[in-house]
Structure 1
Amino acid sequence: MKVGAELMNTFQKIATSLSTYHPNTRSETDKTQAAVAAVFHPRRDDLYLLFIERAAHPKDPWSGHIAFPGGTAEPDDPDLKYTAERETREELGLDLSNALYLGRLDDVTGATLPIQVSCFVYAISEGVEVVPNDEVRDVFWTPFAHFADSARWQRLDLEGWRNMPAVDLLGANRPVLWGLTYRMVAQMAGFAGVDLPERL
């Protein structure tokens, strides 16, 4: 499948940046360690990025949020990259062992919760069927062009927080992208020359 030159250029910018990037990895032992997978899929019409909408759960502080597949590290996980791949397989039935591994983003930490999240970036060349488990309400692929569309940019006023940047990916009455996952997307967008708004 031929991908448009501009779209492939965007993907190559991200892939090249990640291949030489030295991420800011943290070693804050007082925080819960977690890892997620950002999965790209170049198609003819755009470069797509995989997201999930987390299922509603009273004990999940990210209940109903848009996120990358992933979760907390288990004691038997050899490293956080393995955590990201294991959680993606458990949540979506998506095996990343044959995917192209592009690199790792800077670790991000929660503003109110003691968690540290590592993001590992992959690309797949063909469409895949995903089978979400009960932790996932919805799965969707978002065109990367949406992040450069300022008409989709928003500001959220949440309890204790004001002017939180967000992106509308799903339309009215659906959750928006914000928080930790927004910060990861913003870093990848920056590699492609797209500057997403920061918190004021």
Structure 2
Amino acid sequence: MDARVVRTRKRLQDALFALARERGLDEISVSDIAEHARVNRSTFYQHYSDKETVLADALDALAAQAGAQLEAIDEWTLDPPIPIVTFLEHVEAHADLYRSALTDPGSAIVLARLRARVSAAVHDFADRRSDHVVPLDMVAAGVAGTVVGVMSAWLSREPLPPAREAAVWIWLTVLGPAAGVPSGVPDSGA
């Protein structure tokens, strides 16, 4: 991609982040983003169709910078895989933006990308196994829905529990009740 395109998109993403620190995402317009990035609206629309796509690209870039790559899951244990913990630590660091994107009304584009990212991780992991009882696309869709659902519920909590705790919740939910409690997690007694 042309270096000028990369720079302009980065300016637009940075502008959205700066504005989101000042006010809610739903209160930010395309004009606000363009003005803050010091470009005109037509330049904005040469690069993006809407602010949700700017947000999705920006969150993807931040996740990549943080090394938060769900596709790196390579073993299935009772403890949450490190890539899930790392990804949730990234989400925790940008909780306000993710909260806006994943809770009502949310961002359809960010939700779709997150579901696709989780589905890709499931496919990457499961493709190394040959004993698929349930079609892989069904498993991937179920896991993606579960992860997004638990993340949204976690982000709705005040105060926000630590990312490591949310990773355990997600992982136990994905594994199901038969998994038991992973090491280091206190038994709630329930």
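Rule-based calculations on the coordinates, nothing more; no lab input. Every value quoted in this text rests on a predicted model; they were computed, and no experiment measured them. Cβ atoms are built from the backbone, for glycine too; each structure is taken alone.
Tabulated data for the structure shown
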| quantity | calculated |
| --- | --- |
| Per Rg/Rh (Cα atoms, Kirkwood Rh), for residues 120-167 alone, the highest-valued of structures 1, 2 | 2 |
| Structure (1, 2) behind the derived value 24 of relative contact order in percent (Cα under 8 Å, 6 or more apart) | 1 |
| Structure from which 1.9 was derived, distance in nm of label points 7 Å out along Cα→Cβ at positions 24 and 48, options 1, 2 | 2 |
| FRET efficiency 1/(1 + (r/R0)^6) of positions 80 and 104 (r between Cβ atoms, R0 = 30 Å, to 0.05) - structure with the largest value, from 1, 2 | 1 |
| Label whose coordinates, when Cα Rg over 2.2 N^0.38 Å is calculated, return 0.98 (choices 1, 2) | 1 |
| Which of 1, 2 yields -20500 [helix-only ellipticity at 222 nm (-39500 (n - 2.57) for each DSSP H run of 4 or more, over all residues; to 500), calculated] | 2 |
